[in-house]
Structure 1
Amino acid sequence: MQFKESKFNLGDKVATVNTMKMQIVEFEVTGISVNATEQGQEVVLRSKDYMSYDESRCFASREELLAQLNRE
C-alpha cells in the first residue's frame, strides 16, 4: 500500500475552522500522522496544543480558507 503524503510540512502555518468554537484558527504544524484503514487513508495535522485537524480541512492561509468557505 502506498501511503499518502502531507501537502504541509512541520513548521508550516495553516488555517482551519475549529468546529468546537466555530471560529477560524491558525496554527503551526507540529505533528503529522497518516491513518490507514480498510476504508482509506487520512492525514491528520497536530498543533502545539495537541489539537488534531483533518488535513483536507486545512489551508495554507486564512485567505484560502475564506475563499473556500465562500464557494460552499
Structure 2
Amino acid sequence: MKHIYKIKIENSRQMVDFVGSVVKLPTTVRLSNSSNQSANAKSMLGVIMAMHWDPLFCTADMDIYDQISKFCV
C-alpha cells in the first residue's frame, strides 16, 4: 500500500533535514507533484529539483509519517 503525504520544504536547511530523515529508510521514497513529475527523495539533487513544486507530495511503500511529520502540511 502506498502512503502519500503532502509536504512543504521551504529552504536549504529543511532540505538537508528532510534527506537526512529519509535516506536510511528501508523503502523507496519519492517526491512528486500533481503533474506526475517525480524525484528521488533520498537524493539532494532530487529534493532541490522538487522543493518548489506546489503541491509537493512524498510517497513511500511504508508508513514514514513519524520520520517526516515536521514537513507535512
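None of the figures in this text is laboratory data; all of them are computed from the coordinates on show. No experiment lies behind these values; they were computed from the predicted model shown. Cβ atoms are built from the backbone, for glycine too; each structure is taken alone.
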Study note, to complete from the structure: Ranked by distance in nm of label points 7 Å out along Cα→Cβ at positions 23 and 39, the structure on top of 1, 2 with the greatest value is 1
**Study point:** When relative contact order in percent (Cα under 8 Å, 6 or more apart) is computed for each of 1, 2, the largest belongs to
**Key:** 2
Review point. One of 1, 2 was used to calculate Cα extents along the principal axes in Å, giving 35, 28, 21; which?
Key: 1
Check your understanding: Which of 1, 2 yields 3.2 for distance in nm of label points 7 Å out along Cα→Cβ at positions 31 and 63, as computed?
Key -> 1
Point to revise | Origin of the value -4000, where helix-only ellipticity at 222 nm (-39500 (n - 2.57) for each DSSP H run of 4 or more, over all residues; to 500) was derived from one of 1, 2 | key: 1
